[in-house]
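A.B. asks: As structure tokens, here come the structures.
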Structure P
Amino acid sequence: MNLNIRQTVVQNVKENNVEQLKDTIVDSIQREEEQLLPGLGVLFEIIWKESPEAEQQKMLQVLEGGLKH
């Protein structure tokens, strides 16, 4: 079976508005189900690629702080 996770995730949310995207992310995190992690990874990849370097640096700082808790 040839499954393209990136393509599937994008197809599932590409028509969503900001609130629906937020709901998708929050729901995926709250459910704490391992099978949802790849989808969150795809969404993060899109965010990362679309963010300027200054925002990427801020995300890295937030991530570093979160890992230290």
Structure Q
Amino acid sequence: MPKMKTKSSAKKRFKISATGKVIGSQAGKQHGMIKRSNKFLRNARGTTALCPADAKIIKGFMPYDR
């Protein structure tokens, strides 16, 4: 049986934690910072765990990280 392929875009943007959660960067910080509040920018630093519905989709792209 051949190896399953991993989506390259997903493996560059997400990782799976030891407990199985999908970790990704916060949304809304690519451009347009001038119109966002300072509170939003502070709260959107770093990474966060994806919601279960989105995590299920991403885990399908990364078959060996389950």
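Nothing in this text is a laboratory measurement; each read-out follows from the coordinates by a stated rule. Predicted model only: the values in this text are computed from it and were never measured. Cβ atoms are built from the backbone, for glycine too; each structure is taken alone.
A.B. asks: Given that helix-only ellipticity at 222 nm (-39500 (n - 2.57) for each DSSP H run of 4 or more, over all residues; to 500), derived from a single structure, equals -8500, which label among P, Q identifies that structure?
C.D. replies: Of the structures listed, the value fits Q.
A.B. asks: Given a computed value of 14.5 for mean count of other Cβ atoms within 10 Å over residues 10-17, which structure among P, Q does it belong to?
C.D. replies: Of the structures listed, the value fits Q.
A.B. asks: Suppose log10 I(q)/I(0) by the Debye sum over Cα atoms at q = 0.19, 0.20 Å⁻¹ works out to -0.78, -0.83; of P, Q, which structure was it derived from?
C.D. replies: Q
A.B. asks: If distance in nm of label points 7 Å out along Cα→Cβ at positions 18 and 34 comes out at 4.5 when worked out from the coordinates, which of P, Q was used?
C.D. replies: That value comes from structure Q.
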